[in-house]
Each structure stands twice: as structure tokens, then as C-alpha cells.
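Bear in mind that the values in this text are calculations on the coordinates, not laboratory data. Owing to the predicted nature of the structure, the values given are computational and were not obtained by experimental measurement. Cβ atoms are built from the backbone, for glycine too; each structure is taken alone.
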Structure 1
Amino acid sequence: MKIGIAGLPNVGKSTLFKALTRKQIDISNYPFCTIDPNIGIVDVPDNRIEKLAKMSNSKRTVPAVVEFVDIAGLVKGASKGEGLGNKFLANIREVDAIVHVVRSFASGNIVHVEGNVNPRRDIDIIEMEFALKDLETIEKRIAKIEKDVKFGRKDAVAEMAILERYKEALSVGNKNLCSFNARGEMPDLQLLSMKPVIYLINGSWEENPYKNSIEMDFLTEAELSDLSAEEAKELREEEESGLDKLVRGAYEILNMITFFTTGEDETRAWQITKGTLAPQAAGTIHTDFEKGFIKAEVISWQELLNVGGWGKAREAGKMRIEGKGYAMRDGDVVEYKVKS
């Protein structure tokens, strides 16, 4: 699961990335400071895993993680190659979702590539570049399958109809294709306009019209990230940090949920897509578990804590036996029974 951090130059992307990963990277004040993307693995904040580990007296814990990619700043004209745009757009194409960083703070010391601070304009610039690049991708695909359409191949005809809908939508200014949701009917073109987006506002923005957005003071979060958890908690006004909100939001925007395994050796959080059935969830632990799946013993994490462990849960009849058709729920704790 890979999340791209994108936006114009000098909006705070690298400062955010440093705070997320505590990695020392170049955050100099000039455009295109970041050329090759930095990559960092970040734990998904979840206090359930620590509680389960304490109950089981586990030797180690393994949390769920999100991979963040710090992508260099895009500029107007990126879809045509401006500012090394093709390279950066290619990096964005490889991610599963986008954190779109938007600057809403004024500073005479930090240059804005457009000359002044205007969050709505900056969002429009980036989304227009995505849309223009997607139009280029769609037109190339249309040209590639035209011959098959002329010969009446049904799959090509069906695909062409979808491509034409995408092209029309982008041409009239629709910069978000998520509502079309036709990815299963055609090759995955990794269209940028179809990727889930979180708008991350660096500062505060009173006129913010975006529901799927988070406001954060990046410098404050970066400073707090250098402190111990206890020290940061004392200084933070809110109980949950902005960074934790972001990681959790990134996890949720991809429709991910967590189930757990717990014992003396290890308590681990396993990430799966919502709706995943028990055998496929078992396959995330080991492919042989999916092939040899017999059943799953399942209990919610809170109920397991309430009764005090596996043995007591079985004695109290709290364990559920689930088969191949069971869709895993967030917070399930499970033991799988598989063919040896």
C-alpha cells in the first residue's frame, strides 16, 4: 500500500515527510529539491495491538504500515514535461492514493512558484495537470484499440465506450474520474484522476470546501516528532497528532481494515481490503493458509480482552467458528485451522 505525497514546490511536502518518518532529508528552499522520490514506511497508529500484546505477553508486536513516497513538486505544464514533470507524474502513477499537500501559509522567506498563496488555484493547477496527462494516456489507448473496434471485437468495443466517457468527462473539466468506477472492465491505465485523494492543508484555510481534507501545521508536527511520545503529548493541544490523523486517513481512504493474530511469540496487525473473505485473509499470513483453509476461530479484539485470553474465550463460548464465506471485520482476532 503506497501513498504519494504530491503538490507544488515549496508547499511543505519534504517537511511533512521528515515528520512522518523522522528521516533527515534535503528540505532546502528551492523548487525541485526532491528529484528522486524518498520512500518511508510508517506504522499505522492503533492502540489495540499493544493491548493484545500485553494480554498475550507477546515477545514482539508487528503493526500495520503505510508506505509514503515523497514526490518532487509539480508545476504548471508538468503534463508537457515542464519542471521534469513527466518523471514526477510517472512516480505518482505508481502509488495507490495521493496526499495532495496544499500551502495556505504566507512567508516572505519561502518562495511560492506562482508568486502568491492561493490554495484553490494551486489545487486546480495540480488536478489540471493530472487530467491533461490522463487525456494523453486515454488518447494513446484509443489509438491502440481502434483497429480491434473496427473488426467488431466485443471487448475492444466495450473498452472504447468507457474510454470515450473518460475522455469526454476530462475534456469538459471533470478532474475526478472516481465516480465512473469502471476499472474492472478495462486494462488498468493507472489514471491519476481516478486515485483516491486526501487534501492536506499546510496551515489553516477558512474557506476550505473539501470534505476529504486535514489541516495541519507542518513545522509544529515536525518539531513534535523529534520529541519523545510523552513530551509531545504534553505539548500537543489535541489528543491525536495531525500525523496520526493523516496515516489513519490514508489507511481508510484505501478501504483497508485490520485483523489481528496474537500469542506469546507475536501479536501482529494484518491489513486487508474491507470485504476480504476469511481464506484470502489467511493468505496474507501465508499462501498455504489460503490453499489449506478449513475454518477460522474468530473473536473481536475487545471481547477477547474482556474475557482475558483465548482459553477463557473458548470456555465462555465466545469464539465464533467461521467458514469460507465469512467477510473479515475490522478488529477481528483470529486463529486459522488449515490442512497440514
Structure 2
Amino acid sequence: MAVARRLYQNRAMLHVTNGDAAVERMRAAGIAGDILPWRDVLHEGPVPAGVALRELSSVRARFIAEAGWGALAAVGRDFAARDAAIAAYADHDELVLWFEHDLYDQLQLVQVLAWLADEGGVRARAAANEPARVSLVQTDDYLGTIAVERLQPLFERRAPVREPQLAVAVDAWRAFTAPDPTEIERFLAGAPGLLPFLAAALRRHLEELPWVERGLSRTERQALEAIATGPTALADAYRAAHHEREGAIFLGDAVFAWILERLGARASVPLAALDDGRPFAREGGGPALWRRRVALTDAGRAVLAGELDHVRANGIDRWLGGVHLCGRDARWRWDGVRGSVVAGS
């Protein structure tokens, strides 16, 4: 085993993973090579179909800047550097993909695999008998908090990525970026289990459509339920709404605050409000923001009681992958009883 480890550490490797916390853990574990954080919340904002990586990164940078999570120029530079790094994967002896089981990671994984299959030239290299060495580490633990000593064994058990997995990723990415969410349902109906965490993640993604009852997404409903008993510190609301309610945690705290802001200060009929009456400040997720207390409004209580529909009251302008919902009659909704997408009304 020690000999094998030395051989692995002498290889020129590029590792791609979900974010900076995972990068720090991997470096602490002595994982050798270049480590590239993918850094994109693909479950929020526009991800339109048929767009090359460079153009899509521009779309994503604009969305992230408009959400208040970074300055456009800086975010654009980060995406450009990321894209240049993955484009040079063939300069390394091996590309190793490290991703978790949750929605955030699984969307990144299928994006990278779908890019590799086509734009990245993995299939063309295989056809020319010059196959690229690409391998995959998947885990149902969180790479940003996992015990450091677990990472080297995960690395040693990595598995090569095969053509059938690339094909599944291409189909999944096509379904995710389609303007019709029933494409995801069709994908799930026939998808093999070659990427074992993908189906559950995509089903969770569909639950972000407005539900037939109340017009809230699952995350929005859980957020309002977390503050239903009275004013609650934003940090406590985040834990109660997400960490305690999700089988696989995927939502960052800054995105949670943004969602509550969308339900509150940015809504024409606010469903939630900070108890000091001030709008959410762009405080970068710092302590001052997370100590502030948030509570339901009368309209928020009416929505949770099923007496008011959020979309009809406030309208919607939200992208979920390739699906753009806008107006006061969402084209698509989620039926929680049937567990399926239905046409809005």
C-alpha cells in the first residue's frame, strides 16, 4: 500500500471537486496534484440548453453577481480561470473527479462529465485510441467536513469513468437544461444506476418547482415553517429549514438568505420580514446578518395555511436549470401527492 501511495503521489494529476472547503481538506490529506474547485450553485439561476461552457460561464457569472454573491468582474475571472484549467486536463496524467451525493454536487458532476464527453474530447480521444485517464470518487459524506484521514482511502478506491457513465451524464445534463421539466422525469424513468446518487438529486431538484398547494418550492416552504413559531435568528432558521429537513444537504447559507430575501423584502406581498423592519443587507453572510431575527408576516401565515398562493400573490421569475418560470401562473408545478410535475394553471 505504501508503494502504491508513493506512485499515486508522483503522478501529475488534476483533481476537480465542489468547493474551497473540500480543497483545504484534500490538501491537508496530502492528495498530490492540482486541485480545482468547481464553485457554482447550478440548482439556482439560468442554465440554458445547448450552450458551450464559455458562454454558460458568462451567463452564470451574471446571475451570481446579480444575486449579490460577488462582483461581476471578479466572478467572471474566476469562471474563466476554472474553464481554462479544466480545458487543460489532458496535460495531466489523470483527471480525478471528487463529488458528493447531494444536489449541488451531482449537478456539477454531470456538467463536468457531459463537457468531457463532447467539448472536452474524451470520446474523440477514445475513438483515436488515445483515451484520457478520468476517474471518479463519490461519497455520501461531505468533502468539506469529512475526516481528513478518510480522503486517502477514498482516493485509492477511485474508479475509472467509462463510456456508459458519460452517456448517462450527457442525457442528464440535456434533461436538466431543457425548458420542460418533464424531460427530467423521462430521464429518470429510464436512467441506469451508473451514477448512484444522481436520481435522488434530480428528484429533489424537481421539488423546487412551485408546489400545487401554496405555490412554494420545498425549500421556501421549509424556510417559512422554520420561522412559523415566532421571530427566529437567521442562522437558526437555516439549520432548522435545511440541515434538519434534508436527507442530503445542498444549500449554502448565503443562498438560504437570498431565498428568504426573495420571500420578504423583494416580494410585493412579503411572506417574511426581519423583526427590525430593515431589508436584508449584503453583509456577506457575516455574523451580523446571521444574528438578525426573521418572522412570518400575515401573508406568510396565510400561505402556510393554504389560504393564499405565493405565485398568484407575488408572481415568479425564477430559473431552475433550463426551466424559466415567470408571471403569476407558473407554467409548471410539483404535485407532492402524485410525486410528479404537472402543468400549472
Check: Can you tell which of 1, 2 yields 0.45 when FRET efficiency 1/(1 + (r/R0)^6) of positions 169 and 289 (r between Cβ atoms, R0 = 35 Å, to 0.05) is derived from it?
Finding: 2
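66, 64, 33 is what came out when Cα extents along the principal axes in Å was calculated for one structure; which of 1, 2 is it?
Working: 1: 66, 64, 33; 2: 65, 41, 36.
Of the options listed, only 1 reproduces it.
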